[in-house]
Structure I
Amino acid sequence: MRYKNFKNHKFAVAGVIEALLLIGLVAIILALIQYNYVPQIMEEKEAEHMDVVSNQFAQLKSVIDSQSLMGVLGSGETLARAPMSSPITLGNKELPYFVSARSSGQVNIYDKNDVIDSYIDIDPNPENFTYGIPLTSIVYRGYNFYYLDGSPLYYILEGGSIILQQNQGGTILVQPAMAVETISPSTIKINYDIPLFKSIPGKNYTGGYLDCYVRTNYTSHETYSKNNINFINISSDYIEAWNQSLINNDNGILWDYYNDYIDVDFDDPINPTKIIIQPLPGKTINVEITIVEIGVQTGPGIVYIN
């Protein structure tokens with residue numbers, strides 16, 4: 001009988017061990033990337049996406065301002081009535097080959113039928129606006145998982161201004177089309193072009209992570225002039241941002257006239273819901289407001305105001 005000696009033949013076992021060690025090393029490297037670098041990469045991607053949305057909202061405002069101007073002047077009214085599409089990138093995809101979350105977003109159009117607590121109240125109010133001029137809005141909400149620890153982030157186009165709203169509060173990014181001129185040593189005039197959005201059910205909301213297109217077109221406008229008004233009240237869910245826009249040091253729209261011609265204050269110093277603008281004793285405020293109706297929707301077609 002012959003016996004085989006295996007004590008010097010261990011090459012197969014060593015190869016298996018080497019393979020296991022390599023697999024373990026690769027697993028460790030992938031785990032380090034997954035837990036240390038993937039969240040950082042995704043946070044940067046989401047931050048970059050928010051910058052993209054900010055620029056897209058600025059472009060959307062530019063389109064609406066151009067349509068409003070052409071419609072009001074009348075020279076380009078036909079072109080202003082033609083719909084123009086502005087892209088909004090709702091979210092971005094996850095990283096391939098790694099475990100990561102896809103961000104998404106949604107766009108809502110709040111027209112004058114949806115607005116309850118956001119309006120500009122003037123005493124005396126313009127005709128046809130007994131309860132104030134509605135502050136309609138186009139709102140983007142971003143659903144992030146990494147950027148700002150997943151806190152909700154909003155971009156709002158309201159009253160012609162662009163507002164960034166976070167948990168910490170709101171800030172103004174682009175001021176509305178409001179200007180002030182001195183008429184006399186005791187009188188100022190506030191000129192304000194306000195977009196009034198109008199949409200239709202079923203085309204006032206979209207969500208997901210791909211690009212959507214917000215279509216806008218000029219419809220009509222009305223101009224109101226009022227002299228010697230008693231007050232202007234601005235009510236909004238983004239009252240802090242509005243306050244910054246009006247009386248923020250150096251670049252606030254009303255800053256040069258604050259405490260000289262007008263008083264600007266909150267209705268409640270702790271939980272404000274509106275800003276109150278009043279003339280100081282012996283001073284006068286005149287206003288000229290142009291309300292421009294803009295059809296807005298998130299799908300194909302043209303919105304007409306009946």
Structure II
Amino acid sequence: MIEEAPIWKRLLVNYAYADHRRFWPERKAALQSILTEHPDSRWADDAALVLACGRGTLENDTAGAIADFERIVDRYADAQTVIDRWDPEIGCRFDETWLMWQGGLVSSDAKGRISATRPFDRDRKIEPLEREALTYFNHLSNYPRSTRATARLLLANLLLRRGDRTHAVAALGELVAAAGAYLPTLNRADRIAAKSQDGFLIRGLVSRPEYQAQLLLAQQYRHQGRMEKALEVASTLVESYSSDGWLWWANRQVADLYREEGRFDRASAQYSLALSGLDADEKLSLARAQRVGGSEIPAEFWPGERRKIEERRRQLDKDAKQKP
């Protein structure tokens with residue numbers, strides 16, 4: 001990371017500014033310079049993703065952005081990315097852990113040259129938060145976030161934004177089908193690593209694009225009126241990867257689908273799993289806060305999410321009693 005700072009620092013040009021549209025031209029030039037000057041760099045796929053997102057959201061060139069994502073899917077089949085989500089107003093967003101820790105490694109001068117480096121052990125010891133970050137990055141080296149999967153998910157989001165549900169479903173279907181070969185391995189590895197003393201940040205990998213794609217695909221089948229297909233995809237997601245509430249946010253949304261179809265027993269079971277997963281996450285978060293001296297998660301988050309799930313389960317009970 002320190003050696004390659006002159007390259008990846010260009011990913012962040014003007015990233016922190018609120019008015020992304022205003023500063024896009026300079027940011028775009030910096031991103032394009034990565035592709036031009038360092039096309040074989042491991043940061044080239046990240047630059048390509050951000051450029052495609054910007055083209056679709058900041059330049060309003062949806063067709064061009066879709067073509068860009070399709071090229072990324074073909075070109076970067078085995079690459080890994082630090083992009084983890086899409087914002088419909090801003091574009092691609094970076095992995096929060098990577099974003100938080102990259103700034104502490106390197107300072108650059110006005111010409112982009114490294115002026116100072118600050119490795120994690122600069123004071124001859126690794127603090128608890130630093131251990132967490134290193135554990136997270138080491139895990140991602142072995143079990144990365146797929147550029148191809150991320151590009152397919154971003155492509156689907158852009159297609160949906162354009163109203164092209166048919167092609168979005170096709171893109172999501174390809175992603176989900178391909179993920180079947182490796183997602184079980186990722187799921188197991190993430191679970192094991194997240195249980196380690198310094199593995200708390202790995203818990204955030206429940207947002208992997210493969211999980212998001214399955215849930216989004218189920219939702220799109222629902223919009224098409226294909227509820228059996230929607231429930232098939234949704235059930236596979238929770239039964240294969242969250243039978244204990246590991247993806248509690250997904251269990252909650254799958255419960256909503258079951259409830260909508262009047263399958264109240266299955267909905268109730270998924271709401272219970274969502275609560276169990278939420279409780280497990282809260283306990284891990286509280287224990288971790290004691291160990292590292294604080295938490296980035298607001299204290300009101302946990303009771304707030306619990307109330308949402310419990311309210312849905314109460315409404316489910318009312319619906320079940322009213323069922324003819």
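Values in this text are rule-based calculations from the coordinates and carry no lab data. Since the structure is predicted, the reported quantities are computational estimates derived from the model, not experimental observations. Cβ atoms are built from the backbone, for glycine too; each structure is taken alone.
Worth pointing out:
- Distance in nm of label points 7 Å out along Cα→Cβ at positions 72 and 120 from the coordinates reads 1.0; which among I, II: I
- For 11 (relative contact order in percent (Cα under 8 Å, 6 or more apart), calculated) the corresponding structure among I, II: II
- Comparison of I, II by Kirkwood radius over Cα pairs in Å, for residues 96-215 alone - largest value held by: I
- In this comparison of I, II, the computed figure 199 for volume of the Cα convex hull per residue in Å³ is attributed to I.
- Which entry (I, II) yields the derived value -21000 for helix-only ellipticity at 222 nm (-39500 (n - 2.57) for each DSSP H run of 4 or more, over all residues; to 500): II
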